[in-house]
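Please treat every number below as a calculation from the coordinates, not as lab data. If you're wondering where the values come from, they're calculated on a predicted model, not measured in any experiment. Cβ atoms are built from the backbone, for glycine too; each structure is taken alone.
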Structure 1
Amino acid sequence: MRDVHPTAIVEAGVELGADVEIGPYAVVRAGTVLGDGVTVGEHAVLGKRPKLGPKSVAKGGDLPGLVVGAGSTISTHAIVYAGTVLGERVIIGDQAFVRERCTIGSGTVIGRGVTVENDTVIGEGCRVQSQSYITAKSLLEDDVFIAPCVVTTNDNFMGRTERRHALLRGPTIRRGARIGGAVCLCPGIEIGEEAFIGAGAVVTKDVPAGTVMVGVPARVLRDVPEDELRRNGG
């Protein structure tokens, strides 16, 4: 059984699994695949195609349809682009925005108002909380926690010079790392497994695994306590 609101727009070529629910005024573009039990909120847009600016460094070309795994929820006013794959039981919060060629693993929650830019990989069981910005070409491994209003960056030249194109890269955040509220992560840095970044820090260099870093610029404070490590049940 499917429940598609009469005001919703579902274009030809969309594949709908069993027990899909599509709310009022939602738009599902051609080529989108929705797995069993997917819920689409009011005014959400799924499978949008990007329109790139003349100086955009994002890759153009044809894109496959958006794929949304079984049991996932796309909430009110969220937008998820074509070429992206969402695993099972993913939640995309109200007014969140996920660009093309992203992969988001099963059980991950993308909070209200979060932006996930193009060509980003987010693993399973992650939590990206409200109003955070995940820049293009970032990698978040499994079980990463991102607190509200975190900002990630990928361009040390801020739009100047051609050589920046080959160097554009967001942060790599390894398994189980935790990033505190309003942290800023500079381009290309690596946050080690199980690392902890205190609120408001500006991280300008790689962070060793299992360490706590705080401050502006961020510095090592101590090791993460043993009882907080995931291997010890933390």
Structure 2
Amino acid sequence: MDRSPNGTRSTYDRIADHFAKTREYAWPEVESFLENQEGAVGLDLGCGNGRHAELLAARCDHVVGLDISGGLLATARERARERGFDVELVQADAARLPVATGSVDLAVYVATLHHLPNREARRRSLDELARVLSPDGTALVSAWSTAHDRFDREVGFDTTVDWTLPGGETVPRFYHVYSPAEFDEDLAASDLGIVSSRVSSGNCYATVTEQKRP
């Protein structure tokens, strides 16, 4: 399958409507991260149908939702219209953010990093997140983990996971499944500062800042 940004875009454009219907609710880990947080600018990186952008909109003056899939952005636009929250939706690659340096106070980057095609792209996207965070900014990053019950592996690996559309058609999606140690290694090698790292519900999570702290 095509691992490139174009391939990811076409895959999620194809499944966007059905995928969005299965992603109605925010993740509890995101809700916990955002509790008592606020800022001028929020970023939902890999925003999908906008479920987490909706949470950011209640805490930030301006919210940007970024996704590579125009189809998913259309579902986010519809959600924002129906639920009455404001979000600026932008189509872009997570490894090349069209966002001003130091402009983001609060960011959510969940369930997206593991779709980037190789380690270089994944690390570049983490560096991009560091670039756009403000000096006091903070973000939550997540990726699928080998700690998930469906995997019997201890080392990170590339795989495909099929999405089944109504009617039975399957659409393969590229994933890099992180081991917790590898996730921490990629974060440590990036420009981000790590506040905390953990595994929850089969995913690696980290709370990060704009730069490494002394």
Structure 3
Amino acid sequence: MTTLLALDTATEACSVALLHEGRVLSHYEVIPRLHAQRLLPMVRQILDEAGVALSALDAIAFGRGPGAFTGVRIAIGVVQGLAFALDRPVLPVSNLAVLAQRAMREHGAQRVAAAIDARMDEVYWGCYLAEQGEMRLQGVEAVLAPERAELPRGAAGDWFAAGTGWGTYGERIALTPSDSEPAMLPHAQDLLSLATFAWARGEALPADEAQPVYLRDNVATPKAPQS
């Protein structure tokens, strides 16, 4: 049976989760600025609790962003270190998708507008629809001003609002959700669920392809004047 480890440090939360022999274990702490100190001890703790050696892992999943730049880099650094040492592949997972998956797990939400506070008067934004137990992106993920956040074209039905972007900028987002959890943070247990779907589809990547997705990288920059 597949054994997967999932790590996430992209927001104020630091969490790990393990799938082994069909059983899921997870540890979750909200510890701003302590991720670097706590992540590896949490990994060791969950492996010891399950009686699993690092060498038993088939792949390592991680929150690839969007989120805090430093937090995303911490997870990627640890994941690459482990994956290179073990010669195992990695599974990058969107932190916005993880939020949506958590909203489905905890609230039964089927349509989720996920928003993470991106600072600089912006939100990381993505809309997700549940399909066979997996939250799937509708449209594109983006970083934008709260006033520009909108549902994908043709969207209908009730939408659940999840994430700190709603907590900070909810009054400026032109969408009235059916329900909300504005303090929700990504949880590795839900990252693990999404990674399991990705693993089954053969989407694992070599360790050197464990790259962050900040979304701000996608902002167009002015072209240099031609001489």
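Computed over structures 1, 2, 3, distance in nm of label points 7 Å out along Cα→Cβ at positions 10 and 42 reaches its largest value in 2. Which structure, out of 1, 2, 3, was relative contact order in percent (Cα under 8 Å, 6 or more apart) derived from, given a value of 9? Checking each candidate, the match is 1.
Out of 1, 2, 3, which one gives 55, 49, 33 for Cα extents along the principal axes in Å as computed from the coordinates? Among 1, 2, 3, the structure yielding 55, 49, 33 for Cα extents along the principal axes in Å is 3.
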